[in-house]
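S.K.: Input: structures, listed below.
Just so you know, all these numbers are worked out from the coordinates, no wet-lab data involved. Keep in mind the model is a prediction, meaning the values are calculated, not measured. Cβ atoms are built from the backbone, for glycine too; each structure is taken alone.
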Structure 1
Amino acid sequence: MEFYILLLAFFVIALVYASVGFGGGSSYLALLAQPFFLLLPDVIRPTALLCNIVVVTGGTIVFYREGKIDWKEVWPFLVASVPFALVGGMWKLEQNVFFIILAVSLLIAAVLLWINPTRNEEKASLLVGVPSKMVLSGGIGFLSGLVSIGGGIFLSPILHLLNWNEAKRISALASLFILVNSISGLTGQWLRGGLHLQWSFLLPLLIAVLAGGQIGSRLGAIKFNPIYIKRITAVLIFVAAVHILKDHWPISNN
């Protein structure tokens, strides 16, 4: 019964996140990390990344066809984040350390999701120059690989706060960012020898997020208000993070 509930939850998460340009990695992780599922990090991490990849691939293709991905604009964010995501994916964490870092990351993501900055057309972007873009994306890429979260959920709100570009182009970059860094983080796990895929568990989840992501990407712009979706998601992620911390803090207790 728990697995069927998980399948339904993954479908809904993919549908909701795809409607606002994300992959859902933070919520997949928040669910999979709950103690009653008894899953280890080596199972949780690749599962979340593969679900991310399935959801954002279609969105990235759509954004590219719409001309919202300008390689001259996005390459600094990718050239730094991809290798750092690879390093993060290769990093071996103790089980309790992983859950604590994940919980803290989810708390930060919840705060960033709650913020809803609007672009000021008359105000110059606060993010200028290639080095600043590489530092920002490199740090997010490393954290993405470390906890298998994708990274778009951090990058997108920060770019809005820094007035980097129009909302559609930020969503396009976030989608591409999640895709390439999820692949990079997954590659890092594979190189480390920690890619433990349980296909009987994983395949139904991938089918669920594929269906949810396709529906969400098509209906989201019309049916859903992205502000409400992000804030509801922020609350759910916050609650899940608190539960994870409660079960795994302090480290010395386990």
Structure 2
Amino acid sequence: MIPLDKLYEGKAKIVYPTERLDELRIVFKDDATAGDGAKRATLPGKGQLNAAISAALFRMVEEEGVPTHFVRSDGPDAMIVRKLKMVPVEVVVRNLAAGSLVRRLGLQTGATLRRPILEHNLKNDALHDPWVNATHVEALGIASAAELAEADDMAMRVNQALEPALAARGLILVDFKLEFGRDTHGAMRLGDEISCDTCRFWDSVSRTPLDKDRFRQDLGGVVEAYREVWRRLLGEDGEGA
């Protein structure tokens, strides 16, 4: 394959074109950031683990009928994906109280919620991804009401697929962020990644975080925690749970 110049580099991933116009190559970086980039580190092995975890979880939700942009893994730290026109809204699903929900509403971390909560953030680094509701999204022309409703429905289907599957592996799916976009045929698909960078995973017994909170909160053992999630998803040899 002829090397191609990168299209975009973010905090955690680099996006490259491929020889197919409808596909991209995403490389997962070892970089870790928190606090809108105020805190930074390089964690060797993190990129490979997030690539493997994302691939496993994309396959898991596709088996439950949720279409994604994932095509195949491409080396230890990369994947080939379908090109999407992204909807610039992050959809957050919360099963337990944690993170900003605790700070905003004065809840106890880990508090049970009567039902999963859906939230939306505008995908805009310069504005620090501000919270928006459905009327903001429609009034500002960010997405149509129908598009947002479709993304919300898919997000809930992802939750319904992953929560019991992860519970069977000793993991609590506390909350997670998803991004969606339309493929070249106009179909809505789950994009971006599903990894320890974008989800909160807790051990179901100790309720110890096994995700990016270990970096945010200076708990240490970040790569080791990501590797434990990978081990539970794929098995010790990486060939299946």
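S.K.: Out of 1, 2, which one gives -9000 for helix-only ellipticity at 222 nm (-39500 (n - 2.57) for each DSSP H run of 4 or more, over all residues; to 500) as computed from the coordinates?
M.R.: 2
S.K.: Could I ask something else about it? Mean projected area of the Cα convex hull in nm², for residues 29-164 alone computed as 9.0: which structure among 1, 2?
M.R.: 1
S.K.: One of 1, 2 was used to compute distance in nm of label points 7 Å out along Cα→Cβ at positions 141 and 157, and the answer was 2.3. Which one was it?
M.R.: So the calculation was done on 1.
S.K.: Tell me which structure, out of 1, 2, gives 1.9 once distance in nm of label points 7 Å out along Cα→Cβ at positions 93 and 149 is calculated.
M.R.: 2
S.K.: Let me ask something else. Which of 1, 2 yields 52, 38, 30 for Cα extents along the principal axes in Å, as computed?
M.R.: The read-out was computed on structure 1.
S.K.: Here's a follow-up. Could you figure out which one of 1, 2 the value 18 for relative contact order in percent (Cα under 8 Å, 6 or more apart) was computed from?
M.R.: 2
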